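Listed below are the structures to be examined.
Bear in mind these aren't lab numbers, they're just calculated from the coordinates by the rules spelled out. Just so it is clear, the structure is predicted and the values come from calculations on it, not from any experiment. Cβ atoms are built from the backbone, for glycine too; each structure is taken alone.
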Structure 1
């Protein structure tokens, strides 16, 4: 298991595409680099939306994924926020308002911060929580992607 987790916060501008689209793009990039990814959706509705997006992402292609816990080498697992992440995954994309428990279990933690004011405040709390665990989060402003 990794001992050092890199945490990245991707802050969406109001004019940027949706958090779901950025999650798909980040998953695609991680998969192409050979990683196994878990996406934590804020609930079942968001998980189903991500499932639909990945069926044709990028346009004309399919991002291999499954809803729920997966075994083996399925590149992307989409979980609703209440499900626990297995440690066989090395990258986590977090769309929930809660910090990921024990982030040091993973190589990368990608936090997507929507333009919504309430979600931005939740992300500030997550940022501080990760710092309190000794991690040094990185910050990226996303106008477009």
Structure 2
């Protein structure tokens, strides 16, 4: 074998080494991102399975023109009040007062606690739905 064969083999091996050095971090980062996404999905699924609540009462007060909703967190997951949505007759409500166990300042709705929501309305609704941040929803006839 002459120098040209040895030299070309060295160049090919050096090129393969450089290509592997560029490819490995890219594949490794992609693999880590996929694993992180799977882990996040599993954690979200676990939170969804552990989330449960019941609408204890949903009453319309004609004199105040307000719908009073009381929901009890019966699951084992702490919920966020600001990420809990209220729908009245299928319409998303943005202006309502919410308090957990009488505290209107907290954003944490812990297991065993009640969430009290007051929605000002013009007329008596037929149905109300409450949706948590984990996608769990309950509805009740008023």
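Work out the source of 2.2 here, i.e. which of 1, 2 gives that when distance in nm of label points 7 Å out along Cα→Cβ at positions 60 and 84 is computed.
Considering all the candidates, the number was obtained from 2.
Of structures 1, 2, which gives 39 when relative contact order in percent (Cα under 8 Å, 6 or more apart) is computed from the coordinates?
This value belongs to structure 1.
Quick check on the output: 60, 15, 12 is semi-axes √(5λ) of the Cα gyration tensor in Å, derived from one of 1, 2. Which one produced it?
Here the read-out was taken from 2.
Here helix-only ellipticity at 222 nm (-39500 (n - 2.57) for each DSSP H run of 4 or more, over all residues; to 500) has been calculated and equals -9000, so which of 1, 2 was it run on?
Computing helix-only ellipticity at 222 nm (-39500 (n - 2.57) for each DSSP H run of 4 or more, over all residues; to 500) on every structure in 1, 2 gives -9000 only for 1.
Which one of 1, 2 has Kirkwood radius over Cα pairs in Å, for residues 44-99 alone, as calculated from the coordinates, equal to 12.0?
The value was obtained from structure 1.
Please compute distance in nm of label points 7 Å out along Cα→Cβ at positions 4 and 28 for structures 1, 2 and give me the label with the greatest value.
2
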